[in-house]
Structure 1
Amino acid sequence: MSPAGLAAECGLYEPAVRAWCRAAFALRVIEHNGGLYRVPNSTRRLLVSEDSNDYIGGQFSYLALRSLDFGAFDELFKKGRVARGAATHLAEASGEATKWDHTAFVRLVLPRFPRLGSLLARGARVLDLGCGAGGWDLRIAQRFPKSSFVGIDPDRRAVARARGTATELRLGARVRFAQGRGESLAYREAFDVVYLGEVLYALSAKRKVLSNCRRALRAGGFLVVAEGLLEAQTNSRNPTNQLLSAMNLEYTLQGAGFLSKHELRELLQEGGLRGSQFFHAGGGLWFVVSRK
């Protein structure tokens, strides 16, 4: 498209779109020919095509949104702490970062763990702890109409947004959202599946939360953990490590940080969860499926 066509299509200010196109072309993000710009296939897979196995655009969107809060780094480096309210864009950024998690769960994890897929197809009761705006629940609920979902998150604004989207999708009482924390989770043998989507890295009471998750599961139930995991690498400048290192620096603003594969395995074992299987979904993202 031309910059003018792109601006008209998106309802944007043309001079700004034109300047963006020139910058993106100079940085080799897009191609230019005869006054028209296009996104090449390689870039499209990385940054645009959310269903591609190569997609990492959500991580770039995450860092772009979180960069709006990077003024908090001054206080972190000077005082070792960050004032409340310094994570204004965190919920929106997290929603962008986890889009690939949801795609990978459907396309990569379920085929690898057919018993989990069969359980969801027959009708399972599912708890999503740290659900944010409910993206995972809403997508999986539409795919498995016989299953029911409960999403819990401490952010009341994210919960309100999740409820609104569920209403728009007419999912009814089958998908519910509530404000709460994993540390105070009181369910006992109430769920067949518990999902933790990039949640553990930010928790201080990891062992307590995992213990509560195990208690919430019925015998034989599945705990599914999605986490970015640090691994010892000889090439610290490969694209995956570059991305993880940049995000790990940002995580310090949350008082958090990536776990290693070894650390997560030990946490699951200490939490009484058995048979943990690790599956690398690409881009540093790992899924771990355990049983009670």
Structure 2
Amino acid sequence: MGRLHHHILLGLAAALSPALAHASAADLFYERTLMSAADARCDLFAPQVSSALAAAGAQARGAALRSGVDTATLAGVEQRARAKAAATACRSPDLATAAGRVRSAFDGYAKMSRISYPGDIAGWQADRSSNKPRWRLAQSTRFGFDRLQFGLAGTPGRDQLIALAAFADGQAPYAARLVMRDPARAGRAWLARYDGPKRPPLAGRLPPASATRAVLAEARAPADEALTPAGFERPLAFRFPASAAASLAALDPREAVAVEFLFSRRGRPDQVRRAYIEVGDFAAGRAFLQVAAR
């Protein structure tokens, strides 16, 4: 058995494990990155399998970070995987065998229409079961007496990042903004308190204002009935630019972002109501949706 084939078999075995140790989580990320890079070079897989592999790679990256692998180490793992793929001949028998294993492993995954991505506190629900407008990747939360549904909504290939909120007192915010870590000001996730058996609340996973940036919603409208969850009364929908979804996907899965709603008060500063969203496997869920769009 060639070394590449052996590595891939180990990666596939790790994929079936209910829990990933530090080493196996990084190994799994290595194997999925290697095969995605080899696919890009050698056109190994059908589009659906390629997309499924990319989604699984994003999920493996999140698992590795949660297991304690630091970002610098993970960057090194990715670099080694891409270098190995670049040095492997497209006609290599080992690569052909490994590709066959990947096709078998991900064929069923590519056909899945729904998947849940649990988080430390809040998870994501992904749904690509229909071409009709719907929530395709969503996380729900309550903040005070108010409610929020946040994520990607729309139709395949036309997802939009939406914050849909209902306010118990009937007030209507005039604007909303998405607050997240600014990589230019803070290169690492704000995880100083992220240790021990107890996980910090989401409010403790957002850096101070000096290290964040805010993205304003570009549109505000009454929520579409097709996107309104049960129990949401007179909700408003705020649409964020597509670049915000890409920025969110690039964050560490252990981080949090905040959705802030701004209420005007005559003669006084705006009132701000803030809801927290766990980044979690947003990147993996976003990649999962691409399988149906290709």
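Out of 1, 2, which has the highest value for mean projected area of the Cα convex hull in nm²?
On the way: 1: 17.2; 2: 16.3.
Sorting by mean projected area of the Cα convex hull in nm² in descending order puts 1 first.
Please compute relative contact order in percent (Cα under 8 Å, 6 or more apart) for structures 1, 2 and give me the label with the greatest value.
On the way: 1: 13; 2: 21.
Comparing 1, 2 by relative contact order in percent (Cα under 8 Å, 6 or more apart), the maximum is at 2.
If distance in nm of label points 7 Å out along Cα→Cβ at positions 46 and 182 is computed to be 3.1, which of 1, 2 is the source? Don't skip to the end; give the middle numbers.
Details: 1: 3.1; 2: 4.7.
Checking each candidate, the match is 1.
Rule-based calculations on the coordinates, nothing more; no lab input. Note that the structure is a prediction, hence the values are computed from the model and not measured. Cβ atoms are built from the backbone, for glycine too; each structure is taken alone.
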